[in-house]
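Dropping the structures in below, format is C-alpha cells.
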Structure P
Amino acid sequence: MDAQTCLKKLQYVGVLNFATVGLDKSPQVRCISAVHYEPDALYFFTARGKEFCRELLHDGQVQILAYTRYKEMIRVSAKAVVVPEEEQKKYRELIFQEQPYLANVYPGSTREIGIIFCVRDMQIEYFHLGVHPIFRMQYTIGNGEKKPKGYTITGDCIGCGTCAGVCPQGCIEPGEPFRIMQEHCLHCGSCLEHCPVQAVRNIKEEV
C-alpha cells in the first residue's frame, strides 16, 4: 500500500464524502463525484453559488472520506485551493469528459458556473477492517504532514501484561516496556483504561 494506491482506490469508489466546516461553524458533509485524479493531486468541480464553494473559499480545509467494498477506509486531510484561472477550463472539460452524467446537470455553457479546486498537499490515512489484525497506516503527498494518533506505552510499564490481555487485536507485544504495534492498533483505548499504573499515554500528549 502507498499514497498513490490510496488515490486509485478513491477513484474506484467514485462518490466521495467531503467534510468542511460551515460559515456558522457547523459540520457539513457532501457527496462529490465530479473529480479528476492525478498521481499527486485530485481536482473537483462545484458551482460558485453553493455553500460548499463559499466554505472552501473561506477556509479551504477539507477531509475526504471513502469506504471500499473490502472494508477499507481512506481519509484525506488537506487544504483545497482554487485552480489558477488559466487552468480552469482545462480541468473543467476533463471532469465533464470523465463524468458524462454532468452534462445532464450542467448542460452546454451552464457548466461555466463551476469552479475547480485542487487538493495536492495531503495527509492520507488508510484503515483496513477486513483483515485480522486490522491494518492502518499514514501516507503523505506533496507537503502533507503526518499527524500522530493512538497510544504508546511509556517507561512506567511494570510488565504485567494487562494491556496485552485486553487488546481486541492482540497488537501489544512483551518488552521493556511492552510495545503497541501501531499498524494494527484500533485506537480504542482499552489498554489506557486498564493499565494499573497509568503507563499508557495518548500519543498526542507525548508529542
Structure Q
Amino acid sequence: MKILFVRHGETSWNESKKFQGNRDVTLNKRGRIQANITGEFLKEKHCDSEVLFTSDLSRAYETSLIVNNFLRKKFIIRKNLREVNVNIWGGKTLEYIEDKYYKQLSDWNTNSKYHLPGLESHCEIKNRMKEEILRIIEENKKRKKIIIVSHGVAIKAFLSFLYDRKLEEVIHEIKLKNCSISEIDYSEGIFKIEEINFHRHLSSEGI
C-alpha cells in the first residue's frame, strides 16, 4: 500500500506565523490555489488513489474537497487526523508564546509527556496518529493507494513513530510546506519512507 500524506493549504494564521493547533481556521486565497495545483498534480501522477481521508478541521477539509474535485474518489472524514491541541496558545505567535509562556513552551518542547490542561503532549499526539493510521491501514488493507490530508505536527507525529524517534526531535528537523506530499510504502507490516515534503508541483507554479 502507498500512503500519500498531504498537508493542508495555507491559512491566514500560517501567513502570520500563528499557532493553529485544533483551532478551526479556513484556507486563504493562496491556500486554495495550492490545493487546486495539488489536486491537478495528484490526478496526473496518482490517479490510481482509491480513497481520501481527511481531518475534520476546515483547512484540511477544504483542501480535501478541492483535491477531490480532481480525483472523484471515496471521501472519509476522520476526527483523529486533527492537528495537535495547543489550547490557549492557538492564535498566538511564537514570539508571544516565548515571551508569556517560556517555561511551559520549553518543557513541552523537551519533555514528551508534558502537557497543561487542554494541551496535548507530544506523546499523546504521536500515539493518537499512530493508532489512527494503523486503524486506517487495517480497514483498507486491500487498497493499493490512499491519500491522507492532515496537518504539519500531526503528520510529523506519525513520521516520528516511523523513525522511532521523539517527536520533539523530529518536529524541528522536518519541514512540511503547505500542500506538500509525503509518500510512505507499507507492505507486510513494514513501513518505508519514500518521499518527505515533496512540493515541486507548487514550486514550478511559483506558489
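What follows draws every value from the coordinates through simple rules; no lab data is involved. Nothing here was measured: the structure is a model prediction, and the numbers come from that model. Cβ atoms are built from the backbone, for glycine too; each structure is taken alone.
Comparing Kirkwood radius over Cα pairs in Å across structures P, Q, which is largest?
With respect to Kirkwood radius over Cα pairs in Å, the highest-scoring structure among P, Q is P.
With distance in nm of label points 7 Å out along Cα→Cβ at positions 19 and 99 derived from the coordinates and found to be 2.1, which of P, Q does the value describe? Each step should come with its number before you reach the end.
Working: P: 2.1; Q: 1.5.
The value was obtained from structure P.
When helix-only ellipticity at 222 nm (-39500 (n - 2.57) for each DSSP H run of 4 or more, over all residues; to 500) is computed for each of P, Q, which one produces -6500? Write out the running numbers ahead of the final one.
Values: P: -6500; Q: -12500.
That value comes from structure P.
Here relative contact order in percent (Cα under 8 Å, 6 or more apart) was calculated and came to 31; which of the structures P, Q was it taken from?
Q
Computing FRET efficiency 1/(1 + (r/R0)^6) of positions 3 and 91 (r between Cβ atoms, R0 = 30 Å, to 0.05) gives 0.45 for which of P, Q? Spell out each step's value before the answer.
Working: P: 0.90; Q: 0.45.
This value belongs to structure Q.
Suppose you compute mean count of other Cβ atoms within 10 Å over residues 59-66 for every structure in P, Q: which one lands on 23.5? Don't skip to the answer; put the middle values down first.
Details: P: 17.4; Q: 23.5.
Working through the options, I get structure Q.
For distance in nm of label points 7 Å out along Cα→Cβ at positions 35 and 131, which of P, Q scores largest?
On the way: P: 2.2; Q: 2.9.
Evaluating distance in nm of label points 7 Å out along Cα→Cβ at positions 35 and 131 on every structure, the highest lands on Q.
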